[in-house]
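These are the structures, in structure tokens.
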Structure 1
Amino acid sequence: MPTAVTLARMLSNIPSSRGGPTSTIIFDIHALQERFYFGDGVSPLFDSGIPLLLEELDSLKKKHGSEEIAIAYPDEGACKRFHGFFESEFEEVVCTKVREGDKRIVTLKEGNPMNKHVVIVDDLVQSGGTLIECMRLLKAKGATKVSAYVTHAVFPNSSWKKFTEPKNEEDVFEHFFITDSCPLTVDAINSLSSAKPFKVMSLAARIASALRI
């Protein structure tokens, strides 16, 4: 939160363009209240990478017509951010985190992943630990496959290796969809002989559309 406030203040001091306030495009903002941090010198435009995921899911449905796809959220916050994109077309599963001593355990709050290809959706990933715990839970509850999508694949300290080189055979994601918003991660993944399970989707067209190019 302090970082978001500081960054918003820095951007708000960018000189106005010829047409007025400077436009700043933000994809899948992590906390909705951050939209109020900007000053009058910036006109924030809020967009999402989810339409890119919807295109991929449409391709999967065409390829595997009998496969039922469900959307899962690792916590209530992700559900609030993304529920509106999926509610009319996909069944949804909501996970939550509960404290058990010093540990945080992922549990199922609502929905049924049984016999479904479940795609976990969130705005960003860092260590990836929560996604792995969520995946294990969904498989234990009967999911046939588990994939993931995040807009911002931060992955500090090359933590993406947990997904290309899982320690356990059971911890395998079918697909891991990310955008190219974090170029260092994308460069590292693209340098591999095999990027599985990752698939990188470009935000370029959505940025151009937001800028009305």
Structure 2
Amino acid sequence: MAQPVFSVNAVGYVNTTLVPGFSLVSNPLNNTTGNTIQNLFGTGITGAIPEGLTVYWFIPGTGFDLVQYDTLFNQFEPAAKASEVIAPGEGVFVKNPAATPVTVTFVGEVPQSGASPLSHPVPAGFSIQASEVPQEGNQTLLNIPGQPGDVIYLFDEATQSYETARTFDELFGTWDPPLRNILVGEAFFYLNRGAADTWTRTFQVNN
């Protein structure tokens, strides 16, 4: 799905493929010029952006909002909504209306923990979640949180449907069925059945 390349100063890029149809992707890097939808997708896509390419972001407790690419104006519309920020650790659905894949290149700094761990919220109810750092890994490596009864929904681009839901088992402290590796640039739906939680991570590029 994505091939990360990092430099020693913790700046790099991630190429993510947007298949025909829907992809559930994350923003894996902190773009120093801004993490807006227009900046990430309007300037990050290689070649011509298909007319009608749509980015959907999820607002917990409300539902989806969206912007579409307008080739006439060469930007996502409405422009005010295209300024929505998708930070590292967040994700969006992207619908590619073309018959061929499209590549979006995310460029920016690799988030790293300093004196305090990296962290971002996991609100009660549904949200789209992703690793805050560009690293493929399992539950343990990525320190994915889990409370009894929480559910993770991974999206299968090939079938354009969700995989079998993974539920957090309180007795064993893990996901059932087992959670596969989360790929760089991949996001997923998270159903938090308990109180608001936080996904924390200690990460350094050279570690």
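From 1, 2, which structure was P(r) over Cα pairs in 10 Å bins from 0, in percent, for residues 36-75 alone = 21, 32, 22, 16, 9, 0 calculated on? Write out the running numbers ahead of the final one.
Details: 1: 21, 32, 22, 16, 9, 0; 2: 28, 51, 18, 3.
For P(r) over Cα pairs in 10 Å bins from 0, in percent, for residues 36-75 alone, the value 21, 32, 22, 16, 9, 0 is produced by structure 1.
Give the label, chosen from 1, 2, of the structure having the highest value of distance in nm of label points 7 Å out along Cα→Cβ at positions 20 and 180. Don't jump to the answer; show the numbers that get you there.
On the way: 1: 3.2; 2: 2.2.
Largest calculated value belongs to 1.
Looking just at distance in nm of label points 7 Å out along Cα→Cβ at positions 84 and 116, which of the labels 1, 2 belongs to the structure with the highest value? All intermediate terms of the calculation are to be shown ahead of the outcome.
Details: 1: 2.2; 2: 2.7.
That would be structure 2.
Using the calculated result -500 for helix-only ellipticity at 222 nm (-39500 (n - 2.57) for each DSSP H run of 4 or more, over all residues; to 500), pick out the matching structure from 1, 2. Please list the in-between numbers first.
Values: 1: -9000; 2: -500.
Checking each candidate, the match is 2.
When Cα Rg over 2.2 N^0.38 Å is computed for each of 1, 2, which one produces 1.08?
Working: 1: 1.08; 2: 1.00.
Going through each structure in turn, the value belongs to 1.
Say we calculate relative contact order in percent (Cα under 8 Å, 6 or more apart) for every structure; which of 1, 2 gives the highest result? Could the numbers behind the result be given before it?
Details: 1: 15; 2: 27.
Ranking 1, 2 on relative contact order in percent (Cα under 8 Å, 6 or more apart), first place is 2.
With distance in nm of label points 7 Å out along Cα→Cβ at positions 68 and 196 coming out at 2.7, pick the structure among 1, 2 it was computed from.
On the way: 1: 2.7; 2: 3.4.
That value comes from structure 1.
Each value in this text was obtained by applying a stated rule to the coordinates, not by laboratory testing. All values derive from a computational prediction rather than experimental measurement. Cβ atoms are built from the backbone, for glycine too; each structure is taken alone.
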